[in-house]
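In the part that follows, the structures are each spelled out as structure tokens.
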Structure 1
Amino acid sequence: MRPVVAEVALEYRETFSFVKLDVNTQREKTLEYRIRGTPTYIVFKDGEIVGGFVGAMPKAELVQRILGILEIEDPE
């Protein structure tokens, strides 16, 4: 998933951002966000969690899920 996430992060950098959390060193945050599997995507808007999902997926699905949670149309 890393190459897909990197590609999406670059293409949609004006629309949303990715932040990586190392579950091995950030145990407190891992517990706080109830991360049980990877990859886990937690979507924030204005500092609040508005949704999330778990699992690897194709690029198009990843983008559509994020945009859907954020309730914005694809700017591409």
Structure 2
Amino acid sequence: MDNKAKPDDRRDNVERIQFNIDNTIKNYRETEDAIKLAEDEKQKRELEEKNKRRAQALKGMREEIREEALDRKNQYK
């Protein structure tokens, strides 16, 4: 059995990360709307915590996309 590792193909990383950023922003905004409508304080806090985690994730994804775009510009050297 041949267990060779797949070659690292990063050509679509920028697009994949951008898709994830867009989706996370969409979820963040939807959750903001849900927070405004929430009557239960516990649920409201849980939603706010979820959005705090999303904000942190967005920060990391934005840094990652900058690095990937720079690597692409430099032809992954």
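The numbers here are math on the coordinates, done by the rules we state, and not lab data. The structure presented is a predicted model; accordingly, all values stated were derived computationally and were not measured. Cβ atoms are built from the backbone, for glycine too; each structure is taken alone.
A few points about this structure:
- Which entry (1, 2) yields the derived value 13.1 for Kirkwood radius over Cα pairs in Å: 1
- Which of 1, 2 yields 0.40 [FRET efficiency 1/(1 + (r/R0)^6) of positions 13 and 37 (r between Cβ atoms, R0 = 25 Å, to 0.05), calculated]: 1
- Origin of the value 0.40, where FRET efficiency 1/(1 + (r/R0)^6) of positions 5 and 53 (r between Cβ atoms, R0 = 30 Å, to 0.05) was derived from one of 1, 2: 2
- Parent structure of the calculated result -10500, given that helix-only ellipticity at 222 nm (-39500 (n - 2.57) for each DSSP H run of 4 or more, over all residues; to 500) is the read-out and 1, 2 the choices: 1
- Comparing relative contact order in percent (Cα under 8 Å, 6 or more apart) across structures 1, 2, the highest figure comes from 2.
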